[in-house]
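**Q** Below are structures written as structure tokens.
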Structure P
């Protein structure tokens, strides 16, 4: 990735994030370049900026990752063909090229997050307050891992770093790199607990320890490292929330851009775009959670895009449970009994038993079942439980779903990269 990303990084950062810090970290005249990476104040602005950039509407990683996966896997349909980047993704195939702004935003913002996070991780140890430094390192690592994971879900290869004509690594190496970043953060946090002073300067909502383990479980599963995925999943406390929070100043991006209008996207249909044996049971209570009845269109978004201040989870309890089910079914010595037990925890879970209200409340699936029979059921319930989470495209590849069920398998590299990096790989055929 070219270093031009970094040249505007801190000016951009100070303009959009300095107001998000607590009072003692506000500076009406703005921070200067010298203090950004040498003071707790400056680095706090950077890590709060990572949070804000990740959820920053059309430019943010979250909205663009959801859009890319949603259009490509038929979770959502386009409401206005005048939105050209969305139209390309909705059409799929060769219509998607390096000019697509959604892909460019996802690529550029993810790489900016990685660059800024690295600067904090490398400079925070110089601070005298080691508890505060620990918080900076861990929080920056969380967003770096998210950025690496999102890049690795969309492209066959990702940049090995940030620099002039940087090389590329495989997407599996990208997932493993995210896991290494998380492992380092966990080790830093264990060696020096995060200070309360640092925590008081963060936007509320994110449970750092549980989120690190949840992301580790997710990316280890994607990388096929099932023992690591199972250990990490078992370390997540499913009674604790971890959310991006929104208010009158910081809007929920799904509601702001899609739910509140008919101009971008809405659910494909009442079945969440699923067909054949994957069509949800009519009694599945997750359907009225994720969708609402409207006039035009009849099926509208609800769920985690229901209102301007609706929280968005960084992971769902159901995701962690289904990771366990999939690991038991796929591990070297499959354990179909435990796989079915974990799957049925999701199938039978009622909305009131889930911290976010996501529950199918269906009868349990009866066994015994072989792994070959369990895996399609796990896939089906991941599609429903994790609707519009940005994870379905990775799931379709992992479960061997046919290309005919999706509109792209991997994405072309944005021209902003190709035009500035001679090492950019060839675009995938589909």
Structure Q
């Protein structure tokens, strides 16, 4: 009786442990849609966080440029001790009269300067900072589109690797069943042992292929989890419906026009050209003098000699660097060269965008054609296997023919799965080259 009770208790404990491990396995498996994956990748991307920091820096630079319009105010004060009393002679003192004994000096000053005219430097500096901030924001949007496309690529690889595991497992089950059938036939002397060895060898080959497929799926899952900010042990399952194309294909010319209007890198480069043009104006401002309103307050105390209070000054200051007459020309040449560089970069970018759109467009059309061909190949492979199996059953085909037909059938199924996922990536790549990925 005790033995039965112990056995029942042990069984209960084992079942509990198995249940806990099963729950843990379920907790670490997550089915995720493409939209959820994109949202998580954006929320946890280090690149996006870095871009936010760059935008914050650019915003602070605009604020700093505006603050240059505000007055500069400085306050200084000092206490000086004189260990040896200096010789002080008053101009209107009586002959032979001694000067005051001075052993310390205390004074304080406050100066304020408000810029009235700087030749336009302050204005151009503010405008340049604003355009640069906008360019950095567009850079961040462009990086965001690249991040989204990378996420779609990773999601596609996750789907393809998981589908490969499922198809190879299904094929392995069929192959193992074939081995069992051939084993019975060989025992009864109905087939040669060589045929049994052939099907057994194919099972071993498929088993190795399954190990590779499972390894690829684990790596794809780890890569996706890290990209989404999830624990790397999380097993992710892709949703096939998320990879279905929903948009309507336009012409190449339409995509090119949309790219010129929507591409963030084009907009960022145009803003940087404006920054470079303001750079020319800012350098030319060196030819002009600067004018500022000044004010000050002075207080001093020299015991036994002098006390100053309420000494307030107000005035206008003019500053002009005469050397700018012969030093500014080279600076202007440099600034104009920077504008020419940006203009050349714009021309190169426009050519590259047209090339990218043509490549992406042709790549998408090719992916659609591949799907059509592979779907026909699936039907042909299935029919070929049926015919070959029928011939084999009637001793009109060899075991090698049967196994080749089986491998061809598996390969066509894998091709259709991969082509479907690749078509989704190709379509989104086309949208990205046209600057439409985030809007879709």
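**Q** For structures P, Q, calculate Cα Rg over 2.2 N^0.38 Å and state which one comes out highest.
**A** Comparing P, Q by Cα Rg over 2.2 N^0.38 Å, the maximum is at Q.
**Q** Taking distance in nm of label points 7 Å out along Cα→Cβ at positions 313 and 345 from the coordinates of each of P, Q, which one would give 4.6?
**A** Only structure Q yields this read-out.
**Q** Consider the structures P, Q: one of them gives 2.7 for distance in nm of label points 7 Å out along Cα→Cβ at positions 41 and 185 as calculated from the coordinates. Say which.
**A** Only one of P, Q returns 2.7 for distance in nm of label points 7 Å out along Cα→Cβ at positions 41 and 185, namely P.
**Q** Kirkwood radius over Cα pairs in Å, for residues 129-240 alone computed as 14.7: which structure among P, Q?
**A** P
**Q** Taking relative contact order in percent (Cα under 8 Å, 6 or more apart) as the criterion, which structure among P, Q has the greatest value?
**A** On the way: P: 19; Q: 23.
Comparing P, Q by relative contact order in percent (Cα under 8 Å, 6 or more apart), the maximum is at Q.
**Q** Quick check for you: by mean count of other Cβ atoms within 10 Å over residues 361-368, which of P, Q is greatest?
**A** Q
**Q** Among the shown structures P, Q, from which was the value -15000 of helix-only ellipticity at 222 nm (-39500 (n - 2.57) for each DSSP H run of 4 or more, over all residues; to 500) calculated? The partial results should precede the final answer.
**A** Values: P: -15000; Q: -25000.
It traces back to P.
Just so you know, all these numbers are worked out from the coordinates, no wet-lab data involved. All of these numbers come straight from a predicted model, not from anything done at the bench. Cβ atoms are built from the backbone, for glycine too; each structure is taken alone.
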